[in-house]
Structure 1
Amino acid sequence: MDRTQNPFSKFIELKDVIVKSNGRTILNIPHAIIPADRICACIGPNGAGKTTLLKLLDGLIKPDSGSVTHSSNTHSSSLVLHHTPMIKASARTNIAMVRDVDPSISLEDIDAVMLQIGLTHLASSPAHQLSAGERQ
């Protein structure tokens with residue numbers, strides 16, 4: 001990397017990175033340079049691949065294709081992962097479990113919430129196959 005093109009002293013460079021899960025492309029990054037010498041934010045909607053990107057940057061997973069290069073051989077980072085428990089059923093069934101706590105919530109209420117948060121297309125998807133963001 002030419003120093004005139006990259007102002008960061010430490011960085012992680014991604015080239016032609018593709019990460020797949022269950023045959024579905026989770027990340028497709030033609031090129032990115034991420035500063036490793038400062039705090040960065042990773043923001044995006046549910047299911048955008050934020051958790052997958054963080055795992056990739058930390059070396060916890062490898063890309064299916066492409067490369068991830070650290071500007072130095074030594075790097076330190078941390079990653080806080082969470083686990084959202086799900087039963088082996090559809091996303092809708094998992095969300096509907098709230099009815100066990102509050103029986104006044106109807107299935108129509110569940111559908112309305114899924115529509116409101118933009119998850120109707122995942123309603124019948126197996127919950128355990130959803131991304132971390134989608135599970136949240």
Structure 2
Amino acid sequence: AWNASNQHSLLAFKDAISFDPNNSLGNWSPNVSFCKWIGITCSSPHMRRVVGLNLSEMDLEGAISPLVGNLSSLQTLDLSYNRLRGSIPAEITQLSHMEVLRLGANYITGTLPPPLGNLSALTDLQLKTTNIT
């Protein structure tokens with residue numbers, strides 16, 4: 001039960017993190033099933049698709065990789081209370097199953113990707129204390 005695309009996208013996400021002071025992503029390794037990685041929730045029963053990425057309050061620094069948009073089954077993305085910079089990748093708007101998007105309490109700047117309205121399943125959007133316009 002291995003999904004190469006999900007693993008590749010998650011490793012790209014890790015690569016975009018420049019500083020991980022608590023080694024929160026320490027077990028994010030190709031040698032470990034990504035469904036066992038810290039912060040990852042996979043769908044059941046087959047555990048093949050990433051449905052949750054929750055790395056809030058981990059003091060992560062860096063950017064949000066555009067490849068997060070390839071996690072096509074993602075329902076929850078919570079990166080709040082970190083030190084992430086840069087902008088929200090437009091690719092996030094491809095995640096049509098997204099229900100929860102929390103990016104608040106970061107140093108994210110720029111504008112909200114206009115097609116965010118395409119996320120028809122979105123019920124929880126939290127962007128407080130960011131510099132998004």
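We did not get these values from a lab; they are worked out from the coordinates using the rules stated. As the structure is a computational prediction, the values presented were derived from the model and not from experiment. Cβ atoms are built from the backbone, for glycine too; each structure is taken alone.
A few notes on this one:
- In this comparison of 1, 2, the computed figure 11.2 for mean count of other Cβ atoms within 10 Å over residues 34-41 is attributed to 1.
- Label whose coordinates, when Rg and Dmax of the Cα atoms in Å is calculated, return 13.8, 41 (choices 1, 2): 2
- Which of 1, 2 yields -3000 [helix-only ellipticity at 222 nm (-39500 (n - 2.57) for each DSSP H run of 4 or more, over all residues; to 500), calculated]: 2
- Answer label among 1, 2 for the case where mean count of other Cβ atoms within 10 Å over residues 106-113, calculated from the coordinates, equals 16.0: 2
- Relative contact order in percent (Cα under 8 Å, 6 or more apart) derived as 19 - corresponding label from 1, 2: 2
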